[in-house]
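A.B. asks: Presented below are the structures under discussion, each in the form of structure tokens.
Nothing in this text is a laboratory measurement; each read-out follows from the coordinates by a stated rule. Since the model is a prediction, treat every value here as computed from it, not as a measurement. Cβ atoms are built from the backbone, for glycine too; each structure is taken alone.
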Structure I
Amino acid sequence: MNLILFDGPQRDNLLPFTYTRPVAHLRLGILTLAEKWERRLETTPSFYTPCYLRECFRPNIQSDNLMVNGGLTPNLRILSKVIELKTGQGLFAGEELLACRITGEEVVEFPDISLERIEFDADFTMIRNPWDLFLLNEAELKKDFELVTGGRVSAPLSSTNTVMGDKIFLEEGAYVEASILNAVDAPIYIGKNAKVLEGSMIRGGLAIGESSVIKMGAKIYGATTLGPHCKVGGEVSNSILMGYSNKGHDGYLGNSVLGEWCNLGADTNTSNLKNNYDEVKVWNYTLGRFSKTGQQFVGLLMGDHSKSGINTMFNTGTVVGVSANVYGAGFPRNFIPSYSWGGASGTMEYKVDKAMDTMERMMSRRGLTLSEAQKEMYQKIFDMTSDYRR
């Protein structure tokens with residue numbers, strides 16, 4: 001069966017992270033949403049997403065296609081219902097389409113197609129807002145830990161460590177020395193060639209992706225996820241770095257989500273709780289204004305390729321778009337548009353050619369380059385977000 005993960009109506013609520021990726025490429029727990037479906041259904045998915053992303057994430061359309069909402073996390077009940085779908089049927093929860101099985105011609109017309117309704121009345125988890133990622137991270141990390149490590153044997157853990165709990169798994173090449181690891185309440189997963197350097201203090205749940213590094217003396221509270229090729233130091237709590245991003249120095253990051261290729265300068269700090277303990281509001285791209293989250297703890301939500309200078313201070317519930325450069329004394333605004341350059345005293349437009357030069361230089365440090373399709377995507381995002389910078 002050909003699996004296509006589609007962006008549902010919640011996509012715009014998940015900006016700025018979905019400017020640069022399908023919803024199913026969001027990381028939650030150990031794996032991305034797409035990787036969860038790939039492992040559960042044992043098939044490689046493709047993606048149905050807005051036109052400007054399709055050169056980077058092309059849909060593989062065949063005569064028989066299983067389309068699944070990319071914000072949906074798989075559980076056993078969902079999986080059984082999805083697999084049972086017949087051509088022309090759609091799995092619905094109220095008015096929300098969870099999955100459908102359709103022909104190639106219908107994929108082209110999607111979502112404007114007619115489906116035989118199959119009602120789903122059991123519990124399910126759908127990612128609808130950016131803060132859902134850190135709120136649901138511990139539960140998904142536990143599920144992913146069982147999925148990824150089940151029936152396997154961990155690489156040995158050095159006796160130089162102080163260990164509590166037994167749900168700790170090291171992949172081949174992982175390095176962990178002279179650190180404190182507490183996995184009593186939630187698991188700790190350390191990926192291939194990842195490193196936990198001396199003096200680190202870790203309280204699960206924690207997922208460390210391939211070749212990521214936790215620097216000496218870091219304090220990491222669960223549930224935290226570091227995607228591949230991240231560097232993290234200082235104090236981090238209940239946060240997700242999707243991959244290739246750095247918070248390498250002292251400073252606090254809590255209840256936050258960073259996209260890929262972000263870098264927080266030394267002693268960057270985020271507030272995740274208002275002084276009056278009130279509900280946090282964040283910028284809502286769909287509404288074009290700040291709106292309530294229903295949460296008391298929300299830190300920094302930062303899109304791909306954005307950076308902060310040393311000693312940057314982010315207020316509670318700050319949203320930073322794609323490829324922004326934030327620096328200077330004082331607190332910058334709680335919403336910093338994509339391709340902005342500046343801080344508390346104001347911002348100017350970050351020219352797209354200069355932004356992409358910076359992207360190229362950062363990516364070259366990992367042996368990667370921007371493809372022509374990616375360059376076109378970033379140009380489109382620059383054009384799409386121009387109104388925010390006026």
Structure II
Amino acid sequence: MNGRQKGLLGSLYRAALRGVDPGRAVERALAEEAVSGPLRGAREVGVFAVGKAAASMLRGARGIASRGLVILPRGYAAPKGAAIDVVFSSHPEPDRSSLRAARRAIDFFGSFGREDAILCLVSGGTSALLALPRGGWTLEREKRALRRLVARGASILELNRLRTRASAVKGGGLGRRTRATLVTLVLSDVPGDRPRLVGSGPTVRGLRRDRLCVIGTNALGLEAAAEEARRRGLVPVRCRERLSGEACEAGERIARRLKRLRPGAAMLAGGETTVRLGRAAGRGGRSLELALGAAAALSGIDGWCLLAAGSDGKDGSSSAAGAFADGSTLERAKRRGLDPAAALARHATDPFFRALGDLFETGPTGTNVADWAFAVRL
């Protein structure tokens with residue numbers, strides 16, 4: 001695989017991350033009077049941050065609150081701050097720690113009165129981190145229902161609708177536990193960037209005095225990647241359609257677009273695909289399957305290289321953010337005795353790309369705006 005192409009694709013990914021930097025996005029939002037006004041007029045201000053980007057978003061809110069609560073996935077670095085309480089919870093599936101986190105959040109919200117305000121910083125991952133079943137539901141029942149949806153390739157919107165129905169804190173349920181004014185800033189990882197669906201909308205309760213603002217989206221990352229492509233002498237080509245549907249099939253659709261690209265072009269796409277796991281549950285993820293789908297469709301064709309990766313730095317059950325693929329992927333796999341069809345059938349794409357040395361590993365990025373696919377043709 002061409003090292004120059006890998007380097008270019010990595011630079012596009014990093015530029016996209018800079019374009020959706022959560023701390024800077026929060027700072028920009030708080031500079032607007034419509035957002036910061038309710039906070040300045042409050043008797044006391046608290047800050048509540050939850051999701052994969054919680055710690056990064058909190059950086060943009062320094063000096064705003066007298067006390068705060070941050071809920072993060074296990075393994076994420078805790079933010080520093082004497083008045084900030086940090087709780088670690090479970091992701092991608094909720095467990096008892098998610099119940100404890102929800103109860104801590106309820107206590108925190110209940111400690112503020114009508115003359116107070118809470119700055120709420122919400123990002124993807126929130127749905128699993130906060131779990132408190134409503135009447136008629138248990139955590140195990142919710143998990144079984146979610147697993148069935150995941151197995152048939154349900155979208156994030158379908159998953160979050162179920163989570164909202166089953167929860168006492170989602171769909172504005174947490175926000176209704178306080179009389180304080182809520183200012184909610186959202187980093188979106190859902191199609192359409194609807195704030196009520198990000199993290200299942202725990203603080204979006206619909207009161208007129210509240211404020212609600214989407215401050216970061218997948219598309220903003222693509223805009224930043226396009227600028228980086230131009231800076232490097234490439235012609236950016238944005239895919240109008242959002243990445244969606246079965247991951248491998250999305251890779252095949254991208255392959256058809258790549259065939260039409262002229263040398264010197266960079267293709268940019270964003271969104272979130274799905275994987276129908278069925279009974280197979282190998283180590284892998286939707287970005288890895290998208291990359292392998294594209295590799296199969298363009299096997300033997302020279303000049304192109306693709307990177308598919310999650311903006312949060314982790315793809316499904318893989319520890320990698322995503323993977324690189326090119327026209328030599330299948331041939332190199334054959335020489336190593338690897339079976340791409342079997343890897344897809346077992347959803348075991350992590351060991352496949354790991355054996356080729358083509359995994360893209362970043363660690364947690366501190367943001368979460370769904371996935372990106374970048375490709376160059378030189």
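A.B. asks: Of the structures labelled I, II, which one yields 19.4 when mean count of other Cβ atoms within 10 Å over residues 195-202 is computed from its coordinates?
C.D. replies: Here the read-out was taken from I.
A.B. asks: Looking at structures I, II, which one was helix-only ellipticity at 222 nm (-39500 (n - 2.57) for each DSSP H run of 4 or more, over all residues; to 500) calculated from, given that it came out as -11500? Spell out each step's value before the answer.
C.D. replies: Numbers: I: -5000; II: -11500.
Attributed to the structure labelled II.
A.B. asks: If mean count of other Cβ atoms within 10 Å over residues 171-178 is calculated from each of I, II, which structure is the one that comes out at 22.4?
C.D. replies: Working through the options, I get structure II.
A.B. asks: Out of I, II, which structure matches 18 when relative contact order in percent (Cα under 8 Å, 6 or more apart) is calculated?
C.D. replies: The correct label is II.
A.B. asks: For volume of the Cα convex hull per residue in Å³, for residues 131-322 alone, the calculated result is 108, so let me know which of I, II that is.
C.D. replies: Structure of origin is I.
A.B. asks: For structures I, II, which has the highest computed value of distance in nm of label points 7 Å out along Cα→Cβ at positions 3 and 51?
C.D. replies: Once distance in nm of label points 7 Å out along Cα→Cβ at positions 3 and 51 is tallied for I, II, the winner is II.
A.B. asks: Volume of the Cα convex hull per residue in Å³ was computed and gave 122; which structure, I, II, did it come from?
C.D. replies: Comparing all candidates, it corresponds to II.
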